[in-house]
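**Student:** In what follows, structures are represented as structure tokens.
The numbers here are math on the coordinates, done by the rules we state, and not lab data. Fair warning: this is a prediction, and the values are worked out from it, not measured in the lab. Cβ atoms are built from the backbone, for glycine too; each structure is taken alone.
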Structure P
Amino acid sequence: MKFKPFAGLAGALLCVFVSCLAVAQEATPAAEAPAATATEATSAAPAATEAAAAETPAAAPAPVPNKGDTAWMMVATLLVILMTVPGLALFYGGLVRSKNMLSVLMQVMVTFSLIVVLWFIYGYSLAFTEGNAFFGGFDRFMMKGIWDNVAGTFANGATFSKGVYIPEIVFAAFQATFAGITCCLIVGSFAERIKFSAVLLFMVLWFTFSYAPMAHMVWFWMGPDAYSSADVADAMTSKAGLIWQWGALDFAGGTVVHINAAVAGLVGAYMIGKRQGYGKEAFTPHSLTMTMIGASLLWVGWFGFNAGSALEANGFAALAFINTFGATAAAVLGWCLGEALLRGKASMLGAASGAVAGLVAITPAAGNVGIGGALIIGVLAGLICLWGVTGLKKILGADDTLDVFGVHGIGGILGALLTGVFNSPNLGGPSAVGDWVTVTMVTPDAYSIAGQVLIQAKAVLLTIVWSGVVSLIAYKVVDLVVGLRVSEEDEREGLDTTSHGERAYNM
């Protein structure tokens with residue numbers, strides 16, 4: 001027997017909260033600093049006399065975060081919020097039928113809000129503190145230790161440059177937006193037929209057991225200053241997330257965000273089933289104007305998503321910025337060209353979809369490839385993702401409502417693999433850091449395209465399997481607790497009125 005929807009949701013949230021609190025209370029009081037917030041080493045002052053030498057050395061003053069980098073990261077955080085609410089919400093909302101417009105807007109906005117709250121309770125700690133190769137710990141549970149309200153001091157967060165820091169609280173806020181939009185992307189796969197309570201309960205489970213560990217595996221490391229000498233380099237690397245240890249390159253979330261979310265969406269499309277009348281009735285977007293506005297906001301906000309992932313206002317941020325600009329434009333052209341060749345005309349829906357495909361594909365490569373490589377990735381993303389939402393969709397046979405897998409899954413996989421190709425300095429890429437002690441890049445002669453692509457493929461495969469398994473279990477749990485799908489009558493009437501008691505348009 002299923003519980004009342006929000007009673008089940010409230011119970012699940014309470015269980016998660018209590019279990020996290022219990023684990024946090026068992027944790028040792030001395031917290032290790034997160035990877036992106038590696039604690040600075042103290043230095044001993046030279047002794048002037050024998051008596052002074054016997055005393056405890058004074059710790060060096062904590063470095064002061066760069067104000068320019070801090071300001072840029074706060075702007076980047078705002079841009080990612082813009083690309084989610086309203087960007088993604090309007091993009092998705094315009095693509096569904098008018099009777100489901102508000103339900104999609106609600107699912108995006110409330111999911112984003114839910115995940116941000118969970119992120120600050122325990123998600124950030126699971127993703128960005130030291131634990132094992134798969135999960136972090138609870139050293140930052142409820143954001144403890146991130147600032148001292150009595151002294152008015154803030155913990156520093158490392159960037160990718162030695163001795164350069166931003167406030168950890170800014171880094172945590174920036175990463176919260178990534179977690180939020182990733183979960184919101186999934187909404188597009190099962191739109192127009194899922195219970196609102198089921199969406200929220202699924203997001204709690206999936207965020208906890210898929211997003212947080214994937215973020216840890218891909219992005220957690222001890223920070224550049226931890227690599228103080230060759231003697232400690234291997235030990236520091238062994239504390240990083242599994243995929244980081246492999247050496248996979250993911251600048252802003254090809255695996256963590258796009259492939260991760262797309263697989264969850266595809267599993268959901270299979271488990272929830274097809275919409276009533278799918279394949280027999282016309283399911284046309286009710287407002288391509290809204291979709292175009294949403295796509296435009298996504299493009300603008302994505303500069304914060306990609307360029308912000310440099311964590312500094314430096315050359316790599318600029319490279320990610322221009323690559324996000326060029327690849328997206330190239331993908332629009334690629335998709336329109338493909339449509340023109342296949343159907344004889346290009347469409348506004350195609351142009352908007354091409355823009356998103358380009359944004360997705362360049363995400364893992366943004367600061368890892370040259371400008372020429374970014375343009376090639378963009379064109380290929382437009383063409384291949386067009387196939388993803390047409391040919392591949394027919395092969396898969398799932399009612400992926402808004403083609404989340406065809407765009408985000410295929411685009412994410414393409415971008416992740418091509419990052420290994422165009423990161424090569426022989427093809428205009430900046431290469432990867434080969435030695436974090438001296439911060440030297442891999443030389444052109446030493447770079448192996450085949451070797452790096454293999455590493456990228458391993459990261460992609462692990463993401464697909466991890467997200468697929470977690471999603472399958474999470475959907476099953478949700479179905480047992482509150483049920484996944486609305487009734488046939490509610491679906492035909494529309495979720496705006498049956499789930500939320502309102503209409504998007506009153507005429």
Structure Q
Amino acid sequence: MTRQDQSSSLSKRVLASYGAPAFPLALVGLPMAVYLPAVYADADGFGLTLGAVGLILTLSRLTDVITDPLIGFISDRLKTRWGRRKPFILLGTPLYALGIWLLFVPPVEFTEVQLWGLSFNSGYPYLFVMVTLVYLGSTIKDLPYVAWGAELSQNYNERTLVTSWREGFSVAGSLLSAFTPALLLFAGYVKPTDAVYFLSVAMCIVMPIVVLNALIVVPEYPVLVATKKMPLKESLRVVLKNEPYVLLIVIFVFSTLGSAMTNSLSFFFVKHVLLAGDLYGLYLAPYFLSQILAIPLWFGLSRRVGKHRATMIAIGWYALWSCFIPLIALAPNLWFDAFEIPVVLSFLPDDWHAVVAARFADMETGKFLFFIVIMCLKGSAIGALAALPAAMAADVIDLDTLETGEKRAGAYFSIWSMTRKASYAVGITLGTGTAVLVGFDSLTDPILAPNTPSALLWLACLYSVIPAVFKFVAMPLLWRYPLTEARLTEIQAEIQNTRASSTPNSSSSA
């Protein structure tokens with residue numbers, strides 16, 4: 001089966017339809033990344049211990065070592081009238097939605113139970129089972145979805161466009177997800193469990209609509225299939241011999257470790273260091289807005305200097321602003337009086353200003369608002385650190401096609417997904433576990449029984465500086481990254497020449 005011609009550009013309708021499923025996924029992606037530890041390990045949530053929750057989230061990822069390569073391998077070889085990728089997306093979507101609902105809206109009360117002479121909270125095994133179910137659904141639908149996007153175009157820059165549309169919808173969903181707690185805050189809902197309930201409902205409504213639209217509107221092009229199939233073990237061995245891909249994996253692992261630490265400790269930093277836990281929803285909205293506004297800028301930069309160089313610049317920008325976070329934590333509140341929310345909004349009409357002043361009375365909002373400004377500058381790099389490496393991963397598949405004669409995006413993105421999930425889970429345990437080891441207690445009252453200054457300073461560093469150091473590991477690897485636009489053009493030309501030479505001349509067969 002030969003791949004049909006894709007010389008024409010993808011239409012905006014196709015790009016939008018392909019990217020749209022990332023929107024509802026991001027509605028709960030933010031709770032999964034940021035709120036999940038808070039929902040289960042905060043005094044206003046389910047009250048489990050932070051270290052145990054982090055460990056459970058890591059252990060629940062062990063199944064991905066088997067399921068990710070298996071799903072990627074099967075989706076590369078599946079032959080149906082609907083394509084290779086679409087059946088998996090159709091199957092995994094309802095499974096994922098069910099897992100999310102049961103995870104964030106448990107139908108049971110957690111209690112202390114006795115089993116085999118041990119006493120423990122039933123929330124721990126429940127969390128493990130539900131998170132495992134969510135990850136299984138995510139594997140079944142997400143791996144083929146990302147591989148599908150990688151096969152939509154052969155053009156170097158258009159591949160970045162495909163991932164940018166997907167990332168744009170993802171950040172838009174995260175933005176709505178971030179604004180939801182802020183809106184609920186003014187309605188009197190301040191607990192993490194309140195926000196995740198409304199977001200889970202929204203996801204279950206929107207996801208089926210946009211997924212079905214994508215399955216109908218977006219084409220899945222036939223691909224070149226080798227006559228001799230590789231077994232799974234040999235297939236993975238060839239993938240791991242792809243040097244640019246291995247470099248990307250290493251880069252992505254360290255970057256994801258840092259992101260997981262930041263996300264898992266975000267709520268606790270705001271609540272215990274900035275003493276603004278009730279205002280947490282106000283921070284998420286502008287933070288994610290900065291991401292979505294910056295994506296076109298990073299996309300434009302990548303066209304000028306290359307994806308790998310643009311990623312290097314994004315890492316440097318991210319690390320620069322991360323260094324300011326512990327300084328904000330250490331500085332006295334009076335330094336930030338000019339940033340108090342009633343002061344900043346003093347231009348409002350008197351009646352409106354009175355409402356604002358009353359809402360934030362007795363709250364130290366100056367340091368919190370200054371923190372938001374710094375986080376917006378830092379957050380503007382996040383879109384680049386998500387979209388550009390994914391676009392680079394799509395490029396390395398052509399190198400594999402040149403060697404094997406196959407289009408095995410599923411195998412590549414299965415390893416990509418497996419390492420992302422594993423490193424993210426390890427990052428959560430690293431962040432939460434280290435925070436516990438240095439004396440931080442997530443269940444204590446930040447005002448009446450605060451953590452020690454040393455524990456809070458460690459929390460600030462684990463939230464900001466140390467994750468930035470992890471991302472800096474990518475710098476020397478990106479500097480020597482070999483798969484530039486010029487090299488990719490050469491590889492694609494070699495693939496076309498190989499296909500042309502292997503196709504019998506129609507005139508000689510008359």
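**Student:** Of the structures labelled P, Q, which one yields 19, 31, 31, 16, 3 when P(r) over Cα pairs in 10 Å bins from 0, in percent, for residues 71-142 alone is computed from its coordinates? Working shown, then result.
**Tutor:** Working: P: 19, 31, 31, 16, 3; Q: 19, 35, 23, 15, 8, 1.
Matching structure: P.
**Student:** Work out distance in nm of label points 7 Å out along Cα→Cβ at positions 103 and 463 for each of structures P, Q, then name the structure with the largest result.
**Tutor:** On the way: P: 3.0; Q: 2.3.
Result for distance in nm of label points 7 Å out along Cα→Cβ at positions 103 and 463 over P, Q: largest is P.
**Student:** Between structures P, Q, where is mean count of other Cβ atoms within 10 Å over residues 415-422 highest? Please list the in-between numbers first.
**Tutor:** Values: P: 26.5; Q: 21.6.
Comparing P, Q by mean count of other Cβ atoms within 10 Å over residues 415-422, the maximum is at P.
**Student:** Suppose mean count of other Cβ atoms within 10 Å over residues 119-126 works out to 15.8; of P, Q, which structure was it derived from?
**Tutor:** Numbers: P: 24.8; Q: 15.8.
Traced to structure Q.
**Student:** Comparing FRET efficiency 1/(1 + (r/R0)^6) of positions 159 and 495 (r between Cβ atoms, R0 = 35 Å, to 0.05) across structures P, Q, which is largest? The partial results should precede the final answer.
**Tutor:** Numbers: P: 0.20; Q: 1.00.
Across P, Q, FRET efficiency 1/(1 + (r/R0)^6) of positions 159 and 495 (r between Cβ atoms, R0 = 35 Å, to 0.05) peaks for Q.
**Student:** From which structure (P, Q) was helix-only ellipticity at 222 nm (-39500 (n - 2.57) for each DSSP H run of 4 or more, over all residues; to 500) calculated, if the value obtained is -18000?
**Tutor:** P
**Student:** Who wins on relative contact order in percent (Cα under 8 Å, 6 or more apart) among P, Q, i.e. which is largest?
**Tutor:** Details: P: 21; Q: 27.
Max of relative contact order in percent (Cα under 8 Å, 6 or more apart): Q.
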